[in-house]
Every structure is written in structure tokens, then in C-alpha cells.
Structure 1
Amino acid sequence: MATNDDGGRSRRNFLRTAGGALLASPLLARPAMGQVPELDLPEPPGRKLGWAVVGLGRLAIHQILPAMAGCRRSAVTALVSGRPEKARRLAQVFRVDPKNLYDYESYDSIARNPAVDVVYVVLPNSMHAEYTIRALEAGKHVLCEKPMANTPADCERMIAAAKASGRKLMIAYRLHYEPYNQALVKFAREAQQEGPTQLILADAGFNIGDPTQWRLRRAMAGGGSLMDIGIYALQAARYLSGEEPVSVNAMTYSTPGDVRFTEVEEHVTFQLRFPSGVLANCTSSYGAGLNRFRVVKRTGWAELEPALNYTGLRMRAWRGGVLQEMPQPVVDHFAAEMDHFSECIQTGAEPRTPGGEGLRDLRIMMAIYEAAQSGRTVPLA
């Protein structure tokens, strides 16, 4: 009978011998590098950029801050609010270091905080320019909510500040980063069997509530439904066509006696003509629920309804005489746009929706108001 030592040596000898035979086998030999199958390997984790969220209203609390949990490149590291108690409570919920809480007076000191790379401005429209420019001057990159500002002149100041600071400026057009809208863009721009795009219909609206809210004050909002929800319809017409409009017609209407609309408009309809001949008919409303984008071609169409929601989007198409459901991947819109911006900062790429995109919208919206007031077609440069 073999001793334990003999047995140990015997096992080791067997494993060495067997291992050598297995490695020599043509079936189990290690493949050459060129023969290794391509695998979809995850990227190694990189540093997430630190984000400061400025303005802790409903959008920030219910959409932006929760979306950070799903980001691969972005993390909330600071909060800015005029209400210290709210900031402290949200810091506990979203695990923000209490030393990174700011009010609007201490906002500029964010320049000395290396934990903050990006500032997300989520304030009333009239405050966008000031807080974007201050963040850029503090050496931070900025994502600014839409509309970019109340006037084209403010947009130009913001763009100039970004250029002077050497930092990036992006406008938060979340639907540019959403698969359903991108699928509709693809349908609109590709010359498929249905032929080229003829018409675009874009309707965006909701029944606004509290008459005392800032969105109904012209000084803070810059306008009514067009500046708020109507920008989605304008954007859709532009990104679905892939062109810039050359002229616009428009009408506005507000319900007489409705206290919500003493300063701003309730409804807007506007028509855009594009260089290729594509026409867009768009509606914006603070008095009715509207939530559809449709692309009409010679022998078919495709639409999103709902088109604007944070979740639950639906795409259908009429193709070859058959009505088709066209499901797309589902993503968190805010996580997708924030990670896109972080990636652009990390790689030096240009954001998909830079400051110039916001400026173009403001110039067109000013022309829409001019067309509605004058009753004439307004050419666009």
C-alpha cells in the first residue's frame, strides 16, 4: 500500500502527465490570438463625472435625480437650492455630501469644488442665462434645460461664455437620446418604399393647472405654451425633416376670461416650410392634451403617440397596406442625455444638442410670435 507521501507524488505526477496530454490535444489546445471568438465584453468602469443640480423643483426631484442611479458616467455630487431644508433632505435621499450643498448666494464658490465637473441648470427660463454663465465662469461644463433662455440675445451670451471658458454647453433636449424618436427620425429621413416625407404633424400640449405658477408669468417664462411644451413640436419638425425651416405662419388664441392666460398665450398653431418642400403643421397648447408626432409619406406613414412621455411611448406605421406596431428599446431619457454629455466631456466630442441648437429654436419661436401678431408669413434666415 502506498504511503500518503507516495500517493501525493503519484497524484501530482498524474496531473502533470494528464495536463500535458490535454494541452497537446488538438481539440483542447489553446487557440491562437486570431482565433479567439469576439465577445461582447463590458467596458472597465471609469470615473463618473460629478454633477451639481441647480434648482430642486418637480423635474429635478422626480426625474433627474432618480435617473442618476442608472448613469454609467454621471453621478450627483452637489445640490443648489434657495431652500436649505429641502436641499438637506434630498442630500440624504440621494447620498450627496452635506458639504456640497449651495444656495444661490454661495453658488459661485462651486468653482473651488473639484467634486463638481458639470452643472445642470433646472431653473425657470428667465434664470437660465445667468446661472449658466456663472457656472461656465466657475470653470464647469453646463447642461441647461430648454428653452435655452427667453431671448436669442441671452442664448448668444451663453454660447460666448462657453467659448471664453473653454467649457462645453449642451441643451437638454431629451428626445434626441430616446430610441422611439430616433426610430421615427430614421423612418422620416430614409427614402423607403413609402417614398420621401411629404408632411410632418407635431402636436404637444397639456391642460396647465395652478394659475400662480411661474410658467404663466411672461417675465419668468418668456411666453406661454410655445416656450414650454410647444418647443417639443418645433424640435420634432426640425429633427424629423433634418432641415431648417425657411418660413413660418402662425396663430395664437387664449380663452377669454381664463385667469391663467392674462400674460401668456394658451394655444399656438404654426406651419413651417422646409427647403425640400416638406411642410410641418404644429400645435402647442396649455389647454388641451396633445402628444403625437406623425410623418406622412406618399404611400404610408409612421407616428408616435404618445411621443413626449417619460415612459410608455408607442410607435405605429402604415406600410404596404398593413398597420404595424414598432416597439423600440426603452431607456431612461435623462440618464441617456446626461451620460451622453459626460461622454462628450471625457472624449472631447461635440454634444448632439449644443448651445447653437437652443439658439436656433429661440430665433424660430420669436418668428412664430411675429407671424401670429402680424398675420403674415415670416421668412427665416
Structure 2
Amino acid sequence: MSISVLDRAKRSFSRKRYYDVISLLEPEVINYRDSFIFYYILGLSCLYTGDIGGAGSYFQRARQIKMRDPDLLAAQAALYLRRGNTQQAVDYYLEILEYAPKHAIAKKALRFLRLKADEDTISDLVSTGKITRFYPRLRFGLPKAVPVAVVSVVVLSLIAWQLVVPVIAGPGTKNRRADLSAFELSNEEKQHLVVNGGSARYILTSKEIESAWARSRAYFQSWRDNAAQVEVNRLLNSNASAPVKQKARLLMSWFTAPGFDTFKDNYEYAAVMAEPSLYLDCWVRWKGMATNLAITQTGTNFDFLVGYDTRNRLEGIIPATFEGGFALDTDTPLEALGRLYLEDGHLALRVTAIHQTGKPVNP
């Protein structure tokens, strides 16, 4: 008996491998469009990794399926708490207690909000990661163990599949990668592409919005997810209409994580730092050195000295982390592949693969 993607995601979540959960589930959005558990786990994983925008979107979809789940409401309350919107958080916690009077997180959060919920304290919780004490956990049982013989067959099948898939549908194929007809803008939506008023980082015309949306889909079909992500970010930070942004975020759920062998469209450190909002969630492949190494129970953290692999020029420093306790050699240059994300309002790098001379690392 094979293990479903959702069950694999539950296992990864129980091991605090939240980025693995996201990688597993985001490509499956269409297949699980009506699954509350799917969107709840995906939203929780985004929440734990600091992807607040993604968490909010997935929680909203989960709530459309199941309105009054106490744990989901607690997760949404935590989003408001992170932002310092204490009144909205209180409203959510009180609603939880209407449905589940003994809900531990809601009671604990309300006690905190009543006694010491000032702006500095909340900011400190977020910066230290202690805000997770108000995050709900999964209550769903994990799948039963699968016999070793079955696992062996599954593993062999997966290996065979990975060898065949790139040939029939991998990068470079002339076939369309996916049917994106659902992402077409209707005639009515095309008539209202621009939102007037308010503030936006990028002020675009209707033609520019339509062009950016077309480019994002074309890049996706060409297996250039990184380039597509830039166009999606441009739209999400623009004066584009809500339907355009909604479809752009849904398109993001189809993007896949690259490896060293499939990576495309790298972006320089200087360009990323000049416009962080344009490159958030993009993947980068940078060379440099590691310093201030710290191995914890959840992974390895270090300051990545970008561009310092030759020890002649330092482009900049970015905090980096990857799961696993591999002891990097701080005296040897490295090449890291990772995804940019926000941590306490600043860009950081979630590394998925590292290569040092003679030391390939794939946590």
C-alpha cells in the first residue's frame, strides 16, 4: 500500500520539516482543491517558515471549506498576533472558546493578551521565534507503518519514475507543462485590471499588468519558475486587481523546487538587495563562505558571505539556514542553492543544497 502525498506531508510536519511539506503539497493544489486538511497543513507549514502571505491565503481557503474549526481559527489569530493586531486576535480567540471552551492555545493567548501584550513584547516574540507557542499543531494521526518489502517496491518505482519523467515531460520538452486555461483572465477582469487609490510599490498600467501576467505563465510553461516568480512578485506588489493577484498566488503553488542540475535564472546579490520584494521566494545559487556557524536541533545556521569565495570581494552577508547538522568547513568556499524568504522583515536564505569541494550536501 503506497503512502499518499498528504500522509507524507503529515510525517514531514511531525518532524518539523516544514519546507518539505510545502514542496510536497504546493504542486498538488489542484488535486486537493476541496480538502480542508490539505490547506490547513500547507498554511501551518507556511506559518512556521515565516511565509505569512502564503499562510494567510491557504488558511482563507481552508476556512471556505470548514468555517468553525478551532485550530484553524487559532492559526489565523496567530497571524493577527504577529502583526500586532491584538483586537482582531482577541476576537478570533473568543470565537474559538465559543466552539471549544477548553481550547488550550486560545486560553493561553487570551491570558497573554490580557497581561503583557504590548508592542515591544509581541515584537520580541516574533524576533526570537517564541511566537510559535501560540501556533496550533496537527491533531491528525500519522499513517501506519508500511512493510519494508512494500517500501522497497515503492522506492524502486519512484527511482524508475524519476528516470523516465524528465524524458517525457521535463525541462526542454515541446509539450505544454500544464493546462493553464483556468488562469486566463475573463473579459470582465481585463476591463478592471487596475485598482485606483491606495499604495503600491509598483504602479502599472493595464497593459503592463496584462503583459506581466502573460510573461509569468510563459515562463512557467518554459520551466523557468524563477523568472515566473519575479513577474508574480511584480503583480503582488502592484496596483493590480484582486483577481489578478489571486491567480498569481495560485500559479505560485505550481512552481517546483530546483536542484543544481535544473536551476535556471539566477539573480545577483546586488539586484536582490536593491528590490527585495521583487525576488522574495525566488531561488538563488550563490558562491561564498560560511561564518558564525551554529548547529541546532532543527538545523544549521550561518552567516553567508556572498561573493567571498575568492576572498577578494564581499558582495554582502545574508543569514542562511538549512535542515541537518552537517558541519560546514568555514575555511573552504561553498556554493549554496536556496530560496529567499523574509525573517523579521529582512531577507534570509533557506538553503536546500550546498556544495563544498568534495562535500556535496543535500539536507
Structure 3
Amino acid sequence: MGTGTAGTAVVDCDVHNAVPRLSALFPFLPDSWVDYCRETGVEGFDPAFYPPGAPLSARPGSRVGDGPPGSDPDVVRAHVLDATGARWAVLNCLYAVHALHNPDWAASMAGALNEWQAVHWLAADPRFRASIVVSLRDPHAAAEEIGRRAGNGFVQVLLPASAPAPLGQRSFWPVYAAAEAAGVPVAVHPGVGGANPLSPVGWPAHHVEDYAGAALTLQSQLTSLVAEGVFAAYPGLRVVLLESGVTWLPSLMWRFDKNWKALRREVPWVDRPPSQVIREHVLLSTTPLDAPPALDRAWVDRFLTQLGTVRMLLHAGDYPHWHHGTAPAALLEQLSPAERELVLGGNATRLYGLPEEAGCRPVA
């Protein structure tokens, strides 16, 4: 068990709320799109990369009735906020509207999903905060959605890792411009937002391949964001990498720096080692944590030295996903009080502009 430190509220940065059924979004969709959904017979956009019956997909008690895990605000409140003592929960809805090929339909579905979140989640408990779901099929429409939603309980933009193209490409820059202007970070989470698979090399044969290889896609997207010059163009932008581990980052930064020294003429806008850019602009969630079973302070010291700063880490429970691991809690136990305060809430409070409150309670 990790314990919060007086002065900073605990923030769970990766909580997955779910749409109970497609018709729940109909009150927030134009009639023409409601009719379209009914005429096409589409049943919904639940993410396929979390099979409903797989042990990793849902913790016990997170499913109510025939709805998907995480679809009941009262249950999520009880499990994530009341039971753990977290002061804030950032909702990342993985309903896959961004995978639609029709840009108008995708944009309308994203807008309806965000309005549904505002009405049924943000209004249900003031401790909930939400991510803005957008479709990259139309980056300009996505930028407009960010402008409408940022603030009023929406604290970041959510993008799928397996996007239609590398996220650093300039066609997506309107999204980053809008996020920087609104003062909200962009989060990248495993998920399919187009024809590309979760694997960088093609469609795998087994779910375990998707799951184990999720970090590879995040590495590819992070490399793209830096090399394409996104952070040079938008120096105020922050990017959060969710649910893909953290210990792979030091080796990526070493390799990136080495290659940049030889090839820096190709990307003159990257005017300092990529590791410095990453440490300034990127944060990562701690669940799941790819750490050894016997996690001790010596290991933590080595990891934090390689990472470069504890300010890159964000506490996350990844509800309702069920990783059957104790590494995140073990990491908290090995941190100093000051480090623990930053990971549990200090880093997130500053990132998301949340009110700072004293008196954190224990976090399981």
C-alpha cells in the first residue's frame, strides 16, 4: 500500500469508463446519425483489444448487469475513489469511435461521447475528470472539439496509439495546436484508431502478442512526435503515455540520442538530445509497471537515475483492467516521501491544473 503525503491529493490518472450501450449516446447525436446507426445495424464500438471474458479485462465487481465493466458511475466511484481514497480520477473512455472511416460520423460520435461523459459522469461526482475523445480522421474537427470541451471537467485529449499514421506527422498538428492553446496535455493509449494494428509490424495471431507488444507502438509514436518536431512547434505541449509500462524508456532514449548525434542534420528542429526533449514534455502512467518481482530501493534508484526524473511518473490504477501485479504498489513503498508525493498526485495536479488539497488518504 502506498500512502499519500499531506499537501497533495492523490490522482488516479487512468480510469476507464465505458458506454453501456450505443443507444446511450443517441440523445447527444443529431437525428440523422441516430437513424444511420439504426439503419446500418451497428451494435456499438466497444474496444476489441480487451476481450470481455479475458481475465485481464475486468476486475471482479466492475461489471453491473449486462453492461460492460466500468459503465456504472456509482460502481466506479465506489471502487476508484471511495475505496482507495483517491481525490481525483481521470476518465479515459476507450469507446472506439475514432476507428470509424467516415470522418463526419466519427466526429459526431466523438462529440456525442464527450457530451455523454459530461452529463453522466462529470455531473455524477465532482472528483471525476475526463479526457476529450476525438477522431484523427478530421484533425480540424478534432481541434474544434478540443476548443469546445477543454476546461469544464475535461483535462486532456485522448488519442489511440495505433493511429492512421505516425502521430508526429503534420496533418495532426491542428490537434496539438488546440491542446497547447487550451492548456491540456495529449494522452496516447493503446488502441486502434484506423487500419493499423497494435503491433508495429502487422496483425498478430494472439491477444497476448497485442498485450505484450503495446509498448512497441508507444515507442514508435514517441519517436515520431520528437523527430517530426511537434515539441519544437508546440513547446507548451505535454504528452502522457498510458498503460504501456515505463522501464523501456531509458533504453529508447539512449538509442535515440546515439542515432540523433549521427543524423541530427536530418531533423534540425531537434536542437538538443531527444532525451532532453522527452524529459521535458512526456509523462508516463505507472500501471502496468514492468519491474522485477523483487523490487527494492536499489532497483528504484537505478531506474530513476536512468529515467532522469521522478516528475515523469503518474499514479494510475487502470480500472477496471486487472493486471494481477503488485509492482506499482511496491514502487510507491520504495519511494521517499517527497518522491511518493509527486507520483501519487503532485505531478498530475500540476499537469492537469487540479486544485491542490491536503490530507491524502491511503491508496491500495
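Which of the displayed structures (1, 2, 3) returns the greatest value of relative contact order in percent (Cα under 8 Å, 6 or more apart) on calculation?
3
Have a look at 1, 2, 3 and say which one yields 17.2 for mean projected area of the Cα convex hull in nm², as calculated.
It was calculated from structure 3.
Where a number appears in this text, it was derived from the coordinates with a stated rule and is not lab data. The structure displayed is predicted, hence computed values, not measured ones.
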